[in-house]
Structure P
Amino acid sequence: MAIPPGTWDILVGLGACTLAWVGVLLTAFTLPGIWFALLAAGAAQWWSIAMRPEPMFSWWTLGVCAALALTAELVEVGASAVGAAKAGGTKKGAIGSVIGAILGAIVGTFALAFLPVLGTIIGASIGAGLGALLLEKHLGEKTWQEAGKVGAGAAIGRLLATVAKVAFAAVVATVLSVAAFL
């Protein structure tokens, strides 16, 4: 019994939608979920071009989603550093916030495993704050109070960056989900 051709289109479209939303979850874990969603869409696009006369997604749709993904990456990388700088931090604090966010996300994922997703986000935010605070205090010439303000700015910036990136991922997943069936 052969599967009708239209059924394959629906199955591939559902697969692309599902993987795009898995990408949102991966993004919340501070993993490259938006890129995962785009990779899934690219695979669906490749399949549709190989199996039928027209592609599943317009090239404009894929281009806009790639631009959103790139924008989300830039927002994420810079937000904790910007938060530290707005609180009076230096380049040392910005570097500390980026390194701290990465280490904090890893530690938070495992130390707060009972809080899936939130543990990673909390860990990244706390790590960004601690990284900025420690480098400003020990490599800079700031008091504990001044370094604490920089750390708080970095932590808030990181938290906002994560929320923004998850929102970008949700927009990409929504666009891909709708476009898969238009």
Structure Q
Amino acid sequence: MRHFAKIAEVDIIPLVNALAVNPELWNENNLRTTHPSSPHREADDIWVMFNEIPEDAAAVVDDCEVIPYRAWDVLPIRDLVLDVMRRVSATRLGRVIISRLPPGATIPEHIDQGAPATYYKRYHIALQSLPGALNNSGDETMVYRPGEVWWFDNAAPHSVVNNSADDRIVVVMDVRPC
């Protein structure tokens, strides 16, 4: 495989349980899902680590600096993020977003742009994913299983189609490996 690499399997149960009892975290910040040109319009987000939003929100596309948002303190996600960073010998943490895509929804094909897309490597931690939740990158398609950690090539054209009967929920995580 050129566009996906399975990194590990991790314990996601504490995070999944915490998401269930903190539904108010979804879409507290919606720049990524409401921007008119965003391919993520059908998704819901929880920002864990993200850029500070300047007056000109368009400047975010080239900003590699992130700050913690409320979910960093509310959810049991720190150890999970730090464990993945350790496994890939990462020296710097970028954006961390929990993304939910409902059944029948899509994230249309796109290529991530801007400085974070070229500076960081992108990883997904599958929290909830059934057969039919198709992750596409380049000419490859992968169905994640809950607890799996995947690197995927976000510099290639990529998309997600959720043809499953339940939400597809992943932690989207950017890190800078050594």
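Here Rg and Dmax of the Cα atoms in Å, for residues 15-62 alone was derived from just one of the structures P, Q, and that gives 11.6, 38; the source is P. Taking mean count of other Cβ atoms within 10 Å over residues 23-30 as the criterion, the highest value among P, Q goes to P. State the single structure among P, Q that was used to calculate helix-only ellipticity at 222 nm (-39500 (n - 2.57) for each DSSP H run of 4 or more, over all residues; to 500), giving -4000. Only structure Q yields this read-out. Quick check on the output: 2.9 is distance in nm of label points 7 Å out along Cα→Cβ at positions 87 and 111, derived from one of P, Q. Which one produced it? Source structure: Q. Can you say which of P, Q returns 2.4 when distance in nm of label points 7 Å out along Cα→Cβ at positions 7 and 143 is computed? Structure of origin is Q. Which of P, Q yields 6 for percent of Cα pairs over 31 Å apart, as computed? Answer for the origin of the read-out: Q.
Every read-out reported here was derived from the displayed coordinates using simple, explicitly stated rules and does not represent laboratory data. All of these numbers come straight from a predicted model, not from anything done at the bench. Cβ atoms are built from the backbone, for glycine too; each structure is taken alone.
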